[in-house]
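Pasting the structures here.
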Structure 1
Amino acid sequence: MAKESNPTPGYNTHIPPEIMTPDTVETPIGTLNFFDGMPDESTVEKLYENLIFMRGVEAFLSGIPATSIEAIRLGGVEVDATRASDVIVFDDLMDSAPLFLTGNTDTVYATLCLELDRDGPTVVEMPAGAGPGTLDDAWMRFVVDMGAPGLDRGEGGKYLILPPDYEGELDPPVGGEFAEVDGETYIVAKSTSYVNWLVLRGFLVDGKPDAASAMWRDGLKIYPLKDKTNPPEMKFINGSGVSFNTVHRNDYGFYEELHRIIDREPLSLIDPELRGLIASIGIQKGQPFEPDARAKELLTNAVAVGNATARAIFFRPNMEDAYLYENSGWFAAFVGGSHEWLKDEGYGGRYLDARTLCYYMGTLNTPAMVVKMVGAGSQYGLIAVDKNSDYLDGGKNYKMNIPANVPANDFWSIVLYDPQTRSQLQTGQPLPAKNNKLHQLDINQDGSVDLYFGPKAPEGNEANWIQTVPGKGWFAGLRLYGPLEPWFDKTWQPGEVELQD
């Protein structure tokens, strides 16, 4: 009764103040003015512009995996890999000349793109002895593994990749299944997109890439199913030492890349929620992307903030479970333990920042990279700061200790990367890395290894030195191939990066 007897001015009853909007509201985007809750003309304009800006930022963060795949496809075109049967092989390992997000120097990559709208169902014949291989769709979502983690278990086999509009009797699950097609047995998988990226890895033999390179060149076959009796000739392109770019854009052109993907791929590629977000900034399938001058300015600002946000998430993660150890700079490449980016088994929905960290830093999505496989697969640690939590400076000298008994069944490596490109650091060393099987490292009496980083080799420690560039930053990636239990239970821990000056 007290509220009824004390009505809000202009009303017959008391109105809860928390549901009301004041005539003037101060916000980070400026002063907002209202007449009895109705925004005035300048406020409406300001709010709609802010909506384009916010959605532009979100479209950038959500679209990174798609534009990465598109950039990889375009990078292949740069070196004349335009058909599914055109394969880029890093015969002499991946060095720092090509730009690939955190590519490694330790395995022999073979990489190509399928275009299922052009070729229809496509066959990939895998040779025996292949290491890990993965096919991802145009949004960098897992389709199927091949090689060691695939259903062929590294013994070789024929994979059949179906396009998203396939309407036949085959209905394989994610990850694929064995099925008979025209009297032959295939491992059949169906993609959700037309463009797909296939990346395969072969292991060094006696520290050399020759055997793996020959395995790809002699045994890998890719052709449309309809051409199986007369397949196109394979073309292998050596990507080692070749300068080409596979990194997505970080300027306004990012949205043009995204529009090309949305326009090319089936409507079902992404769900209506994400489709609506992207359409709200003018990117819609079947429609030209032609924002006016003001919208283009807003999106140019949005991509700048989106790029900066992705860099903050990557270089300074604020997710507690991102860091591998207490009071350490080492953090995980794949946070949360789910290749679908489901947080807390889905109770937390999509782990958005974990997804951004991973996709801004690298490429590839497969369960094999997040599941615990003792003695098999690979595990990763990243570090971008020294022991004092300062960014790593290429003009300074640092030391890092790799303790003895590294829990790696096969081998371990450290690779240095450029913070701008997130690709291998370009220095006087073509391979900015150290690998305990590839390089002759000096080993301490206790079995540990001290690594040195700086613009000039420290006298007496040249074998363990990786060069850096004055005026540039850097970050490092630790890889364990065949990781063992001490990595997973964290009883073994790599040293921090310690400033020596």
Structure 2
Amino acid sequence: MKSILPPRFIVERDLDRCIQCQVCVTQCGWDVHYFDEVDQVVRSRDELCVGCHRCVAFCPTHALTIRERQLDYRRNANWTPEVLEDIYKQSEMGGIILTGMGNDKPYRNYWDNLVLNASQVTNPSIDPLREPMEMRTYLGAKPERVEIDPETMDLRTELAPQVPIEVPVMFSAMSYGAISLNAQESLARAAAAAGTMFNTGEGGLARPLYKYKDHMIAQVASGRFGVHPDYLEMARILEIKIGQGAKPGIGGHLPGEKVNEPVAATRMIPVGTDALSPAPQHDIYSIEDLAQLIHALKEATRYTKPVSVKIAAVHNVAAIASGIARAGADIIAIDGLLGSTGAAPKIIRDNVGIPIALAIAAVDTRLREEGIRNRVSIVAAGGFRNSGDVLKAIALGADAVYIATAALVALGCHVCQMCYTGRCSWGIATTRPDLSKRINPEIGAERLTNLLRGWSLEIKEMLGGMGINALESLRGNRLHLRAIGLTEAEMQVLGVKQAGM
């Protein structure tokens, strides 16, 4: 069947600049560029281009330009070019349209409609360069009150396990296989350097990364890939994955072509087999079942580690979070509508779930109303782009945030949304050795550490400008937020006032 899908991108080559060095040929993971032996010239196949810009970045003479191909379809508000081309694609392949990364639909991004307060005369600002600024966050359940021995000043109250992080940003779950070992090591190294955590995702932990165990969150997903006693014992935090923002209600899938020998050994599955995580965990069909697994993991690790439960942000997220808190979880991780993934059905990514800002506010409000907010830390995920987004999430009620897309962009990702193919030209979402080696873990860790350091400095500047010297003082303090351009219903859910009030 001849495809009627038009090429999405056009590769333009400036022949006056091109020196026929073939760097573009070797750099492209998609075989877009090739050397024509007959004419002795480098040519391009537009139909294979995904717009990752690897060739543009590495062309020594800047001879290449990638442009999106804009076809003038008959204008129709319902039958847009994307809708038409999705139908063309499915009529040719007869299956589910997959995609990578996060939702790219023009839904409202609430961080862009919220602004922060600032100090002026009566509440002076603080200079973070000259005055101490407390950024450390402790993840874990907190007691309702503490008792101290008045004579020795020793703490009488027994505390649940706490994990400190020096910056309220952690690297979200990205499994070995979904991303390369070098990319995962970059995350692990950066987490150790910045005093924060990285999440293994649902693929276990490769042995070369065991040395970063003190900064590791070990995920336990429905497929139980790579889960064994040593894995649980090494982790600082254990995370039960129920769902994720890019695909609420469905499981995971790592295609067999990405399961090479090292990935298979880590996940404890045969080489070349699809790693399918079922949608439900087959030992969890109620909050009571979840409570059993939470306490089983705590028992297995002698009650020395906080247990997190990761859920997707959905309509009844507040009620679900309440049940999770009462089930004994120490941390609730909530992943919103704009969360990313290595592979998801496009139709689910674009149509299921709710924005993370609304979920944070709803959960924080519900837990406070029930008097159990102290029982859990809230970690938010789903499209955090900068330090401003992070600080607004904390003001809404989050203790810390997860980032994934921003971290991969720091490593070079150009968000071409083709992660599920395993042909990432930047060496990130791939297990091909020739592509994976393009990520140098030392350089990758430096880039990620720089990102977190830059965000930390910005957070301190914003806190100082608000007259706040500790992140704890902002957490859940929505009086420091104001809305611009939101409806009354949206402001009610968020618990914020209109700017100017």
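Quick note: the coordinates plus some simple rules give every number you see, no bench work behind them. From a predicted model like this one, the values you see are computed outputs, not experimental measurements. Cβ atoms are built from the backbone, for glycine too; each structure is taken alone.
So if we calculate mean count of other Cβ atoms within 10 Å over residues 277-284 for every structure here (1, 2), which label has the highest result?
Result for mean count of other Cβ atoms within 10 Å over residues 277-284 over 1, 2: largest is 1.
Can you tell which of 1, 2 yields 1.9 when distance in nm of label points 7 Å out along Cα→Cβ at positions 93 and 413 is derived from it? Clearly, the read-out refers to 2. Each of structures 1, 2 was scored by relative contact order in percent (Cα under 8 Å, 6 or more apart); the highest score is held by 2. When Rg/Rh (Cα atoms, Kirkwood Rh) is worked out for each of 1, 2, structure 1 gives the greatest result. From which structure (1, 2) was distance in nm of label points 7 Å out along Cα→Cβ at positions 197 and 397 calculated, if the value obtained is 3.9? Structure 1 accounts for this read-out.
Here mean count of other Cβ atoms within 10 Å over residues 173-180 was derived from just one of the structures 1, 2, and that gives 28.1; the source is 2.
Suppose you compute distance in nm of label points 7 Å out along Cα→Cβ at positions 309 and 349 for every structure in 1, 2: which one lands on 2.8? Going label by label, the one that fits is 2. Among the shown structures 1, 2, from which was the value 0.95 of FRET efficiency 1/(1 + (r/R0)^6) of positions 165 and 461 (r between Cβ atoms, R0 = 35 Å, to 0.05) calculated? Here the read-out was taken from 2.
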